[in-house]
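Q: Below you'll find the structures, each written out as structure tokens.
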Structure I
Amino acid sequence: MLEKLLGGGKLEKKALENIKNYLQIFISAQECLKNLFLTENLEKSYCIENLEREADSVRREIISTIYEGAFLPYIRPNLCTFIEITEKAFDFLKTCAFEFRYFDKKFYQTIKEEVLRIANINIEMAEILYRAFQSLMEKNNLREKNLAIRIYEKKVDEIKLDLIEKVRQKEVTNFWEGKNIDEFLNALVKISDIIEDASDYLYILDISLK
């Protein structure tokens, strides 16, 4: 187990459990966003803000526990960086939810299929990231999970091209409408980029422990 490898104790176990909890909240936030896209019920957009606040509280506890002395000194910054990378995705999730509240719903129907496909892929990627962290704890090979995340990210890139083509066909009536569309779609596709970055960092962390 990772906690034994790194001088396991109560602080290590507490930090690892909190990281798992943090990643589970991350998955829940992805599912919340998908439900918003699926139902178009704007009330569901606020659950992401609630989950982000919950995740932020857990993140602070993780960082605090690590700097109380959990793990060997050389590994502490690496774990903190992994959490901080994942934290960026919450910002994009919030942006997606916020911009969706003002999205032109008629135009949304033309891209709904692609948006839902990306949301589903993001959920899959977040779940794989969680399993990858579990594998790190158990000292199992992360390579396949890292590869799976890379493959999913490429799929998002392909869907992004279809979205760009549809957006080009839309007549944008004013600056704010164009800004709304651009920020929404940019945030949506950035989530998968962040998950891939987090997965790569986790893989590097795994290699450094061997």
Structure II
Amino acid sequence: MLESLKQYWYVWLVLPVLIIIAVFAGIKASKAVKKRNEIIRRQTEELKRAKYLTEKYSDLTAELCASSDAKELAEGVTAVLQSELDKSSDPMETYSNAEKWRREVYALFYFDEDCASSLSFFFKHNEKPLPNEALNGLEDIGLTNIRSLACAMWSMYDDKNESVSLDSGRVDEIDKKFKNIYNQPLFFEKIKLYISENI
């Protein structure tokens, strides 16, 4: 036995390396499982929230509108329309046939969500009709200063607008201006007023 251990001495050198690899693989697998569980937990919470909002705001009244938190109200109107789109065999037609104010609130809610990164993020990551609906919505809620910046940004990302090309320096400049003037509480209060005028 002792002779064979002497003969295969190099196994003793390999063994600690194998132990380290096994520990490292175990830690990595544990992190992957944790990350996966966190994603599932977040998705479950999002589904529960969407269900709650859809139930709460599916029958929107003037009283419910007046008593609701402005941001939750916009999220609720969005959740109801999203639920209709999810159930539809033709989501684009369903969206097109929804009332103008609902389409615009939907677009504005995602506008705010994406603009947490930057104004350019919204226009870079969304296709028509969402950008156009957001621009119409900004006009209808009376945020003309935000709309002018959004129009300037959209003109660079709109692939049908061949008269303006993408200028990264201009994109950065508009993003900074937007960040300096964007007021989220005011944005949602304006949306709440817009909803109350249209329900």
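Q: Where does the value 26.0, 92 come from, among I, II, when Rg and Dmax of the Cα atoms in Å is the thing being computed?
A: Numbers: I: 18.4, 61; II: 26.0, 92.
Corresponding structure: II.
Q: If helix-only ellipticity at 222 nm (-39500 (n - 2.57) for each DSSP H run of 4 or more, over all residues; to 500) computes to -26500, which of I, II did it come from? Working shown, then result.
A: Working: I: -29500; II: -26500.
Label of the source structure: II.
Q: When relative contact order in percent (Cα under 8 Å, 6 or more apart) is calculated, the result is 21; to which of the structures I, II does this value belong?
A: Values: I: 29; II: 21.
Corresponding structure: II.
Q: Tell me which structure, out of I, II, gives 3.7 once distance in nm of label points 7 Å out along Cα→Cβ at positions 157 and 173 is calculated. Write down the numbers at each step before the final one.
A: Numbers: I: 3.7; II: 1.9.
Structure I accounts for this read-out.
Q: Computing distance in nm of label points 7 Å out along Cα→Cβ at positions 53 and 69 gives 3.5 for which of I, II?
A: Numbers: I: 3.5; II: 1.1.
Of the structures listed, the value fits I.
Q: I, II: which one has FRET efficiency 1/(1 + (r/R0)^6) of positions 45 and 189 (r between Cβ atoms, R0 = 30 Å, to 0.05), as calculated, at 0.95? Spell out each step's value before the answer.
A: Working: I: 0.95; II: 0.70.
Of the structures listed, the value fits I.
Read the figures in this text as sums done on the coordinates, not as results from a lab. All of these numbers come straight from a predicted model, not from anything done at the bench. Cβ atoms are built from the backbone, for glycine too; each structure is taken alone.
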